[in-house]
Structures are given as structure tokens and as C-alpha cells.
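*Asks:* Once you scroll down, you'll see the structures, which are given as C-alpha cells.
What follows draws every value from the coordinates through simple rules; no lab data is involved. It should be emphasised that the depicted structure is a prediction, and the values quoted were computed from it without experimental measurement. Cβ atoms are built from the backbone, for glycine too; each structure is taken alone.
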Structure I
Amino acid sequence: MSDHAEVLVFNTPEPKQVGVEVLSRLVADGIVQSTVTDCTVDGPGYLKGPSAEKATRYVNQARSLSIRYHEGGALYSSPEGGGWLTCPSCHQRLEDERVSDVPNPLKCHRCLGEWLLGEWTLHGCAFGTVAFFFWDWVLRDGFIDQVHAWANAPLVRIHYHL
């Protein structure tokens, strides 16, 4: 199996509340199991449930769900790269650092302005306070819309590959 995930990243002032709400709906719908397990790609998480087909067309490939919380927000991008940022003032593309390793706030090397990560334009990455990593799932568009409605917060979908 490959180690890839579809990641749904939400930027909300209430990450734990959003996480609990979405997880409770996923469990109630049978999409994931209710018991936390260590059998996930990146630590504790939830195995697919008996109704995982509501979320993915490829049930046999789907493995698990892990949830990450960052109260102050974090930048999510694939460890293999592919994401970049552009300055909100001069539109300089940040290329000299890995997106996942940038400080917050971040200083532009060109105009020397300094902004919080959430203010930069993000490409192939997302800034948020709670992220749902669906390991080896190919999520249905309708399911993503449903999770977005449950969370009631801004959503960015990214692809993550170890």
C-alpha cells in the first residue's frame, strides 16, 4: 500500500469542537470505527468502518483516519514537497525553505515584510487548526461536501504523500 492521504484541513478558532463534531458524525455513519487504535500510518487514529463506501469508492484500499490539532494553526503540505507560498505584498514565491518548516510569522526575503502564515497565498498546501488525514482513501466529492457542512469552517483539501 502506498502511504498517501487525502487531508481535509479546517481553519477554525474551535479546532477541538470541530474535531469532535466531525468524528462523532463519521462514527455514527459507520465510516470509521469508534475505538482509537495504534494501527494507523502516523500514530493513533481510527480504522475504516463498515460503511466506509459512503466516503470512498475504493473501500479495500482505505486504511485509517488520523486527526491533528494545532491551536495556533499549522501549515500542512506533503513531506515530498510541491507546496509553496507567495508573499501577500510583493508576490515573491517562497522557494528556499520547505513549506512544512517555515516559521510563523514569516518574513519575506524580497520586500522584508512579515506576515502570519494564514495571510500568505498558499499553493498546494493549507493553513489550519485541525486536519483529518484519510490514509489511502480516495474521497468522494459529495462526502467532502458533507464533512465541510459538519465542520462549518473554511476547508482546504490537499494530497499528502510520505
Structure II
Amino acid sequence: MGTLFETLSEANEVKPVAEINNQPVFSFEDAVKLTTADLMAVKAGEKKIDLGVRQVNPDGYTYARSKRNHVAIDPDRYFLNRYRKTKRNGKTIYEVVTDYRAINEKASGAVYTNVLVAYEVTQDKDELVLVPKQITDDEFIKGFNDSLDNESMAKILGITDKIQNAKVKADKLEF
């Protein structure tokens, strides 16, 4: 651990690896740098600890969760993928599978399910377009042998996150 200035400088250079649910997410190493900088700033009197309002469990004796300032993930595991690249009507299409279990079982020659979800990723003007589709386990085992880098997957997962968190109008049952 260095001086306060060195620690704060290191923490200033940290960039999130992704954004999940509109919250920046960091690698474990970067989250440690940020937390260390926060703790040193508290000790130096530059920052006050904010515990926030903590939700109590129904038993009334324990807290449901602690406040956290930084969320950490393993980027290699979060961005794990397999893809194949095809051309259709002169357009390049990437079909990307993000199923962690299927990717890990692929080496054995069989996966846990007969059908997997793959995202067809295409470029439309300046935007990526994702269309989910189903592929068979044989297609996956034989054709999805390459992996996209973390930066590319961050773009794709950012779009899937927006799709999954989109507000849907809730209807009532009326008979």
C-alpha cells in the first residue's frame, strides 16, 4: 500500500469492465483499488462513511444486505462466449452463444440440452442489432469454436441487458 496520493491516483485510472443494470462493474483487482482508496480517504478524514438505510429481514434481527460501493466480477467468466461467423445476403452475421454451462460441457462432445439460445448480431448503420434464435446442440458443438474479446462482448451484453430490463406494459386479467 502506497501513499494516499498514489492510491487515489491508481483508483482514478480504474475503468469499469461493463455496466449491468445501470451500475458500473469492475474486475476484482480494480474493485480492491477503489475500495482501498475509499478506506484511505476515510482514514484521512477526506470522506465520511455512508451506511445508508439498510433493509431489515422479516425476522427483525438481521439485515437483508449490506451497502456496497463497488461491484466486482470475473470478466473472463462474465464475457465467456462461443461464436460462428456467417454471411447472408452480403451481410456479416455473428451468432453468439453465452450459455456458461454449455460452453464448459462442449469439450466432452455433449451438452446438457438439445436447444440453445444464440444471438444473431448484425450491424445496422451505426448500431448493433441482436436477434435471439435457437440452435441445436449439434450445431453448437460442431460450429461454435471461436470466442469474441471482452470489449465486443461488453457491447453485446449491454444490449441484452437493456432488452431484459425494458419496461413492459402490465395488463390485468379481464373476463
Structure III
Amino acid sequence: MIGKIVVEYAGPIAMGKREIGKHKKRAFYHIGKYWHEHFLPKHFTHAGAREYHYEKRKGQGETGKKFKRSYTGKKHRVLGHTLPLVYSGETRQRATQTQIIKANSKRVRVVLRANKLNFIPAGGSINMLQEIRSVSDAENKVLQDEFNKHFQMTIERTNAKKKKVIR
């Protein structure tokens, strides 16, 4: 008869569900921070408007009187720019400077303190909140790669050990 056998596990195989969840939470937090630093500022540019397929604003692409009387024309005349999701710059500043990232083992939420993005212009169908939340396919791929890289890195640094006695 064989006595008791002690099997030792080390590394990722020795981790429990709770510990893996902690590593996933850290990885989700990392991609939330990554999105906020690298992709959010692009939403306030013309290139971002093209990439995320923003709805055209009134007067965009127009010339002459139609442009001058439109929202875009007035914004250009008064403020000197036609940037999307930006009027005075207050919303852009608040959104990009304040980082509130909430992560768990299943998802990440980036809270933007930019209340003016909740407004829907009268008589329009532009949803600025939906526009700022959009992520392109290329960005989605980058975020997936960042998650995998960060998750793998944190798991490899773990010194988890577990012993199991088999009788």
C-alpha cells in the first residue's frame, strides 16, 4: 500500500479563482487608464470625428451664408475652431484631466466628469455621450492586447504555491 503523496503546485496553476480575479481587476484598471490617456483625447479632434463616425454638425461641409448661419459657422466665428465635442473647452478639460476608473474582474468603467456631454441638441439626433464612448476596431484590438500583456505580466510575477495531499 502506498502512503500519502504530496503534490506541490507553483505559479499560475496554484492560483485560486479569487487571486485570478484580482489579477483580472488590475488588468481591467490598466486598460481603463490606457484608454483615458491615449484614446480619449482623440475624441476631441477632427481625426477622431472621422474615425468614430460622428454625426455631422449643422453647417459642416457647407460654404457661404449656410455655413455662416449654422452652428459650426458661429462656433468658428466666435471661438475660432470647429473641433467636435468642444465648444468652450471646459468639457474637454474636465474629461481629460479627471481620472475616475472603476474596475472589477469582469469590466472597467471610466467615469467622465463632463455633464454637458449628456445634452442632446434641440431638434437634433446627435448623442454626444454615445460619440465619446465609441471605440474603433483598431483601438479595441490595442486594448485587448494591453489587457492580455498586463494580465500575463502580473500572473508571471506571482509566487503562488499550493500543496495537495493525495491518500
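*Asks:* Here helix-only ellipticity at 222 nm (-39500 (n - 2.57) for each DSSP H run of 4 or more, over all residues; to 500) was calculated and came to -9500; which of the structures I, II, III was it taken from?
*Replies:* Answer for the origin of the read-out: II.
*Asks:* So if we calculate relative contact order in percent (Cα under 8 Å, 6 or more apart) for every structure here (I, II, III), which label has the highest result?
*Replies:* Greatest value across I, II, III: structure III.
*Asks:* Can I ask one more? Given 1, 7, 12, 13, 13, 12, 12, 10, 9, 7, 3, 1, 0, 0 as the derived value for P(r) over Cα pairs in 5 Å bins from 0, in percent, which of the supplied structures I, II, III does it correspond to?
*Replies:* This value belongs to structure II.
*Asks:* Another one. For distance in nm of label points 7 Å out along Cα→Cβ at positions 6 and 142, the calculated result is 5.0, so let me know which of I, II, III that is.
*Replies:* III
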